[in-house]
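Some structures are shown below for you to check.
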Structure I
Amino acid sequence: MKHPDLLPNESSLPYLQRALKGKYYDTGKLGVYELDEYVRFKDGEFCVVTGHANVGKTHTLMYLMLLQSYNNGKKWLIYSAENEVPSLKRKLIEFMVCKPIQGIDELTMHRKLDWINEYFQFIDGNRLFNAFVLLETMESIKNEWDFTGALIDPYNSLSTDQKKLGKTGMHEYHYEVASALRVFAHKNNVTTIVNTHPVTEAMRKVHYKGHPYEGMPMPPMTSDIEGGGKWGNRADSVIIIHRYSQHETDWIYTHIHVRKVKEMETGGRVTPLETPLVMQSIIGNVGFKINGRNLLTQKKDEPTPLISPDDVPF
């Protein structure tokens, strides 16, 4: 049979051959062994991220994306409607040097910026897109610049395609968008991350009496994402970013909960419910560390002492 909608039988063979050799287990690594056990940004996967307001979702995502670019050469295309591009580039420079930009000399800034421009490109965030036009734009850009990762931040900044909405209800419309995002990721072999907001009700859920964070907002669940379970259903992975921003001392810690990993055979897994990944902010909010180690300056596969940012080969 040669029907155009039927996949050729042999199309599954490369994957199965890689699986036989165990080569499919190490995909999407960020290059930090504590993170790689759980978090992966795999080529061709659709990842949904959520978290309460003011927990640093974009900040954390940009850092994780930078880790993967540094360690694995991943190129990212970003559409961010709530953050100005110069501000995002400033944050990347600060991550790389591990200093606030006021403490960086101009030559170093330009050297880091040249590197950023090679691995990060930005769509004009002042232009209003609906999801379908944005995906068309991203496909057009990919023909000119072969990026392997994309971030849409946030989802609710996109307008609604009124023509499509007129033929269906809002629930079905967003289901169609989620499906289109997943197809884009798989078709183009691009890690596609969509940053979302949880519903207001999720902010009212607080930790029970006796919990270490008693009375403080709980990290949202997948079902708390605006639009409901469709996002968890369509996504290949779901990541929750949380921070107890009003805690007297622990506001410096970012908690990462991995709620879904569709294909654990290729790496990554869900975090235990009460044991998220925890990263500590570096003074000046210029990066993260785990167990005292700057994640950007450690070796890829083993823990090492904190070293000077000047030793980072950017």
Structure II
Amino acid sequence: MSAAAPLQPAKPRLPDALLSLLACPQCKKRLLLDSDQLRCSCGKRYPIVRGVPRFVADDAYLRSFSFEWNTHSRTQLDSDRGDDMSISTFHSKTGLTQADLRGKLVLDAGIGAGRFAEVMTRLGARVIGVDLSLAVEAAYANLGGRDDVLIAQADIGNLPFPPGTFDYIVSIGVLHHTPDTRKYFHALVPLLKRGGTICIWVYPDEDSFKARNHWIPFTNKIPSRMFYEWCRWLVPFVRRREGTRLQTLIARIFGYSRQPYGLENDILDTFDGFSPRYHGTHSPEQVAGWFREAGLVDVREPSGVHTSMRGTRP
């Protein structure tokens, strides 16, 4: 009796309804699925690698995020944590509810490991998540193979969608890590349907966010793994000394994360805050100005969180 043939890994499944929305970033024509790639009539071809359509050659200036989100792929997922950290953050920075999102198509611009995409699908949305970094690997591991989520590796400044595709666009904590926050925000607005809403949060020009600007030119040059190991040492070290003069001094000089969400989140958040190449900080007035420049209406902060802003395309 011959030996049984070894089982072959299942081919990653892509949701057809969401896949059909993709367009060539160059000419904006619809793409055709051709085996393990997407093909455009203009001649461009885009590979599908490990279940993720790839519209860029590499992760460019976001390699710290490629490392970060594949190291902490589930640290901030509510489903893994068993709490409501991410959904609370989502509500406070967007003001969006289940009534807003149920049955709607949402672009998650900067999906990371998928924490907010997971929240939005729980609220009934269909989500296409994009990221320039290899965080898409973690996002696919967490959310891939579902009918309500599609993940693509792409540049927010040149996304693979025709104008007027989305009911909502959400970008929380992402645009300030691009070379030009305002420019990349403006690149998103045409992707909204008429009557669609965009919600963003970027770093405010205040407190620890502003203070980090003095460190970033140095810390972002440290190799990611080396700096991460230092964060893994620093955060527990100071946590054990909470309330001492030493801890107070370190906190004043180097604003490590001190949130009520556990040690792993603080390690992740400290690395996240000091490792990126780009670290823009902005005032609420500046952010609201971008929305008005883009012709959006009903521009407002959805809560008391500074530099969270939302607006609607008339």
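General observations
- At a computed 0.96 (Rg/Rh (Cα atoms, Kirkwood Rh)), which of I, II: I
- Computing relative contact order in percent (Cα under 8 Å, 6 or more apart) across structures I, II gives 25 for structure I.
- Value 21.6, calculated as mean count of other Cβ atoms within 10 Å over residues 93-100, assigned to which of I, II: I
- Answer label among I, II for the case where distance in nm of label points 7 Å out along Cα→Cβ at positions 269 and 285, calculated from the coordinates, equals 2.9: II
Readers should treat all values here as calculations from the given coordinates under stated rules, not as data from a laboratory. The structure displayed is predicted, hence computed values, not measured ones. Cβ atoms are built from the backbone, for glycine too; each structure is taken alone.
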